[in-house]
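Undergrad: In structure tokens below, several structures.
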Structure P
């Protein structure tokens, strides 16, 4: 009878983390930022049908990078959680922090217990109202939650993109300026990303209960110029 190979727990977790990080790094980056009247989410995404950014609830948006099928399942699970919570209690009981904790528990369990970790990073954004502030929660592949104060970057080459965005100033500006900063950070100095290869959405009060809105290519192009 052959004996199984022994792997130290530290090395086992390190190998799983490297596996997940390599999968995430193959994807294109995403930027979410708070501007003067809402939250902007910008992803480099040439696909017109495979969305990285979507609505979860009235004032909550979801964004994911990495393996599409994996973060798509997380998005669906988040919608079910939000609908169930809102129906069982009240719509005001659905908030981004609780949803982020739900995601963190699932990702942490998959990282430690499953055959392989999920190759995803996700962001949960909430538009503030009354006593609830506008929030950005970044949930990593192993279940770690980071409460981002001004902006968040997910995906491959995130440190470089984050540095580019931060270097453009810390003042809170309007939608157009925030979009230009985000696209400049994603593209870098050596290339340009056309509006047709961007997926852009925002959370902003529009006079109705729902605040999520996708921005059309023509509108994005006009803001970039």
Structure Q
């Protein structure tokens, strides 16, 4: 669980994650928060919670990288601390993994009939454009590449070098799991997106960064495969 200045939601989010009976451990990576997030995390007493802290803010991708390195369970899932995604949906993502069908499962916000908060048209259009670009690069048919919700076999995700420190993690990891030959599934999840006034952090600059990452890692992984052939 990457967390940066999420004092309004961090305790509720942690509580809802720990309510899921399959949770073996919850690794919270505080990315040098400047609000009350560190104090609220320190007050948590559940023995499944492990707290790691960056002394300098590095970005969401860096926080995810730190958490993945420390993970010990069979599967590794990513849960943002802002409650835009419902922890009760994690059981859906585990289904194809537990059945031995998948190595990674994406939780799609567009592949579901569940309730969704209605927010930004251009943000939604941007997500679909980035997913289309990613699919053209990876030859996948994902509906939501930019989703936060991804669950991996631990051995798979720990074998991949994560280079991006910010929101470029999503396109980077999509390219890399695709090139690895991993079995990728999608399941629908609900979504309660925040407005920028409520603390949403991703912006148009991150969209351009995602385009850069799709091109960069698509080209890099393609050439790596060609050189190893």
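Undergrad: Between P, Q, which one scores greatest on FRET efficiency 1/(1 + (r/R0)^6) of positions 61 and 109 (r between Cβ atoms, R0 = 25 Å, to 0.05)?
TA: Q
Undergrad: Follow-up question, since we're still on this one. If we compute mean count of other Cβ atoms within 10 Å over residues 37-44 for structures P, Q, which one ends up with the highest value?
TA: Evaluating mean count of other Cβ atoms within 10 Å over residues 37-44 on every structure, the highest lands on P.
Undergrad: Which structure, out of P, Q, was relative contact order in percent (Cα under 8 Å, 6 or more apart) calculated from, if the result is 23?
TA: Matching structure: Q.
Undergrad: For the read-out distance in nm of label points 7 Å out along Cα→Cβ at positions 93 and 181, a value of 3.7 was computed from one structure; give its label from P, Q.
TA: The read-out comes from structure P.
No value in this document is a laboratory result; all are computed from the given coordinates. Here the structure is a predicted model, which is why all the values come from computation and not from measurement. Cβ atoms are built from the backbone, for glycine too; each structure is taken alone.
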